[in-house]
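Any read-out appearing in this document is the output of simple, stated calculations on the displayed coordinates, not a laboratory observation. Computed from a predicted structure; not experimentally measured. Cβ atoms are built from the backbone, for glycine too; each structure is taken alone.
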Structure 1
Amino acid sequence: MVAFYQAAGLRILGRFEDHEGFDGVMLGRPGAAWHLEFTRCTGYPAGRAPTQDNLLVLYFPDRAEWNAAVAAMKAAGHAAIASFNPYWDRDGVTFEDPDAYRIVFQNGAWVEPESFHLAGRGTS
């Protein structure tokens, strides 16, 4: 799992072992306000993705940066797959991690759709 997300350009930010029976690793971009954390509990198998549409989408507005990210994944041995939702195949490339979760490298900038402002959830 770690090698997959390192190929996606993330770096190990921290890790722990046997913390109340759990091991974990945090991956992300240094200085970012987010990270992915993968944990496992000794003696319990990790679960697989519940559907093919459970996605992590990374936006790359710069075409050269997007091309480099896609090339790095392929060079690390990860094959691109067809997305369950064909929208992501128009300007993106989808890869599947070892637990069957999917990551989309989208060549574009994130733009928040108005439909995300649902009633009762605020307008910020």
Structure 2
Amino acid sequence: MVKTILIADDEPNIVASLEFLMKREGFEVMLAGNGIEAIQAMESKIPDLILLDVMMPGKDGYDVCRQIRATAAWHQMKIVMLSAKSRDSEIAKGLALGADAYITKPFSSKELVQRVRQLLGADA
């Protein structure tokens, strides 16, 4: 069964490259340009994993992460936070809110794919 990934990021160039990368790896991809769109997308279809930017308008990634972990139907969703914020306190905050991984930008495409596959299971 094909795994679904929601990409939530307000930077079009990052969204385009992540979408290409994840589709190339065989994942179904959903897109959201901000936190509010991410919540709306998850209400219509629950993805297996979300690539979640921290700094977005409307609802930031921390708020979205908090809401995912507070919603029973979304509790099993894997969360990978992506951010240029690389301070230890920012990383700790994301993980404390329930993110499964926190990856700082710029990141290696190969490492991101490996982490996504690891979180979704070896046969993802």
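Here helix-only ellipticity at 222 nm (-39500 (n - 2.57) for each DSSP H run of 4 or more, over all residues; to 500) was calculated and came to -13000; which of the structures 1, 2 was it taken from?
On the way: 1: -5000; 2: -13000.
Of the options listed, only 2 reproduces it.
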Entry that produces 1.5 once distance in nm of label points 7 Å out along Cα→Cβ at positions 70 and 94 is calculated, selected from 1, 2: 1
Per FRET efficiency 1/(1 + (r/R0)^6) of positions 14 and 54 (r between Cβ atoms, R0 = 25 Å, to 0.05), the highest-valued of structures 1, 2: 2
Origin of the derived value 13.5 (mean count of other Cβ atoms within 10 Å over residues 62-69; candidates 1, 2): 1
Winner on mean count of other Cβ atoms within 10 Å over residues 6-13 once structures 1, 2 are ranked, highest first: 2
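Rg/Rh (Cα atoms, Kirkwood Rh) was computed and gave 1.00; which structure, 1, 2, did it come from? Let's see the in-between values first.
Values: 1: 1.00; 2: 0.92.
Working through the options, I get structure 1.
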